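What follows is a set of structures for review.
The numbers here are math on the coordinates, done by the rules we state, and not lab data. No experiment lies behind these values; they were computed from the predicted model shown. Cβ atoms are built from the backbone, for glycine too; each structure is taken alone.
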Structure 1
Amino acid sequence: MPSVPVVHLRPGHVQPVWAGHPWVYAQAIARVEGTTPAPGDEVRVVDPHGHLLGRGFWSARSAIPVRLVVRDEEADLDAPAWLEQRLRAAIARRRAVGLPDGATDGFRLVHAEGDGVSGLVVDRFGGEPDGTGGTISVQVGTAGLRRRAKLVLEALDAVVRPTAILDRTAATAAKAEGFDLAGSPFTRGTVDELRFRERGLSYVIPTDLGQKTGYYFDQRGLRDRVELLARGRRVLDAYCYVGSLGLAAARGGATSVLGLDDSLRAVEVGSHLAKANGLAVQFERGDVRKRIPELAAKGEKYDLVVLDPPKLAPTRGDRDAAAKYTQRLIESACDVLAPNALLVLCSCSQALRMGDLVRSLAIGTRRRERLATVLGRLGQGPDHPVPAAFDEGVYLSTVIAEVA
């Protein structure tokens, strides 16, 4: 394939890529042979001996210049067949873990690197029992896939057969990859709301809420756990978004549930969802950092508190500041925790991992002369798979602790 630029790796940087890591970092590249690749061009990646490690797309302005999508010479990356194969495998992978089922028809259908399509995320809302149909929400995060929009759409139509498509590609991704979001080729139909079922609860979420792909499917396992733990407890769900954890707690038999979020639209939607599902959840708009001290000043105590803040550490350079913020948040939460209450602490930042959360938990509780005992650890659900060689794909960490 003489017309395709060849990326040669440095000695000492081969093993991760050989083992299955889908990214090639800039510091791993020794040289690029052939014509200088443009953003989105196909490139071949070889080791210092010229052995093929994989093929993927070039990202000229990124610290990750190559994202691999195939490991052989045969696949034509400018035809839909390779992507159709990935989509069929993704559907089969979800069906193997029970998605969809009679209670859940909303889930992540394609999780980028975890399904062999670096740069593509597809969430599915509603649809058929075989995993096809419904509305899909798409994020395309690489210039390579954006340039091949027609190919992506052909593959989605052939395999997923969606009734409508909503493009939720982040502006930050488009800027980093050098493409324009205007006039998205991925938008199809008018999608004003996302309708689906999860764990037997019915959801209708307006698309103007604007959170990622529209909903946080990655916390489904935590919602199961909170529902089991909530019986007979007073529950505070902080940073609740549309209140999915609060709904789970209410259905689980909580004596009361309060959901806090600073988005008025989110708490309005949450209130509608609670009513539609016949559940008693109180929602309030407010800054969690201010509202929890106010609740403490009134003497309010809760038996289960969830702290699930937005991403605090987008990069590793933000980790220390995020850890300190988390410690202060835990300190504040201690003031509304009843004796031997449960605290659920979440991080959706890859840079703030499980060990960092547990450390913050220990420091934050001791500063309030409390003692935390970890009862459980959770991560993203099975519809958010991660290649074994790709530790960067593990981004969601949750700790459940008893605070004496």
Structure 2
Amino acid sequence: MTMIARLRNPVQDYAWGSTAAIPALLGEPNPGRKPQAELWMGTHPKGPSDVLWDGAWMPLADLIARQPDAILGPAVAARFGGKLPFLFKVLAAAQPLSIQAHPNREQAEAGYARENELGIPLDAPRRNYRDPNHKPETICALTPFWALRGFRVLREILAYFNRLGTKAFADEVHALGNTLKPAGLRRFFEAIMTAERERQQLAVAQAAKNAEIMREKDPVFDWVVKLNEQYPGDIGVLFPALLNLVCLQPGEAMFLPAGELHAYLDGVGMELMANSDNVLRGGLTPKHMDVPELLKTLSFASGRVDILTPETRPNGERLYPRRAAEFALSAVRPEPGTPCLSPADRSVEIMIGIEGTGRITEEPGGGSVQMGQGVSVLIPAAVPRYRLEGAGLFYKAGVPPEEGNG
């Protein structure tokens, strides 16, 4: 029996999704032109994958529950309670996602328990915590990928707000200029987020009008105009002046720890995170927002964004810096005639083809699976070694060994 097994994965059709990117990857038609936002690979209850095992499709979570040591590896099974610790996604944004942050583990556990005690259904729109887990994540660009991530250097924030001419927030901007420290940033952010709706709308209108004049000079102003066109009057329209505006080029990545305010604006990427769906929103969304709860989770550190680039290993795998205990991301592009061999210290992995074709073969003397664009596979820990050959680009999620956490 070939232990490397095909996956069948759900697609989330959120309104901000692209109508073309995921259908093109999967080679499937989309005659209704429905937005397809995320392809999920994992065991999260909101969108679990199926696996083709012993000739039949079954839920991936059920397979792991039956054979945790064989699928996850004994060490990973012990560390994570017999559960797959990560969720792997293809994310395709044609419109901005909400301004958001994710809780740390302690906040998630407390919030999940509190909302359970209050009797809030897990699928209720006003629910903040849908599981008790934290959600560190890495996003890696497949196309040019625009995003907002983390508070800017404080003097930049002050300069942008002054140039946008948000007179409705003149007092708050003046106070920030007098206290260019994290405490001053927290007071500024809380003040604009809790201001009366009419004053927020006036500030946004003032900013959008001035940004229109300057939009060709700086992408920050261009995004203020774009966001106001999609979410007129929303406080999130001001966030390109508040957060770092980043355009990741294909192959570049960034890590988002708990408490880091961010939003994905446009592009297609690979997203890898701890197995959670906890989101606290602050703007650019018609969905539930809980500003007091968001404020509890946020980090008000400010500074530049650390862009992650992969390190090429001797086996041809390009490994991104590991920043979380639950997951490690890598890209594999075999050279013609030179197969990529798996590392010896591996555990459970999920791999997906992004472009081209290839074949993944168990060693020694095992079966193989044809890989192609949109094809995803589970590679159990019980597979001793495997080789990947062909001509294509493949992304892989795994779990780092315990001593590699960080």
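Which one of 1, 2 has relative contact order in percent (Cα under 8 Å, 6 or more apart), as calculated from the coordinates, equal to 22?
2
On distance in nm of label points 7 Å out along Cα→Cβ at positions 36 and 284, which of the structures labelled 1, 2 is highest?
1
Among the shown structures 1, 2, from which was the value 22.2 of mean count of other Cβ atoms within 10 Å over residues 276-283 calculated?
Checking each candidate, the match is 2.
Quick one: distance in nm of label points 7 Å out along Cα→Cβ at positions 68 and 228 came out at 5.4 when computed from one of 1, 2, so which one is it?
This figure was derived from 2.
With mean count of other Cβ atoms within 10 Å over residues 188-195 as the yardstick, tell me which of 1, 2 scores highest.
Looking at the calculated values, the largest one is 2.
Hey, mean count of other Cβ atoms within 10 Å over residues 300-307 derived from one of 1, 2 reads 21.9; which structure?
1
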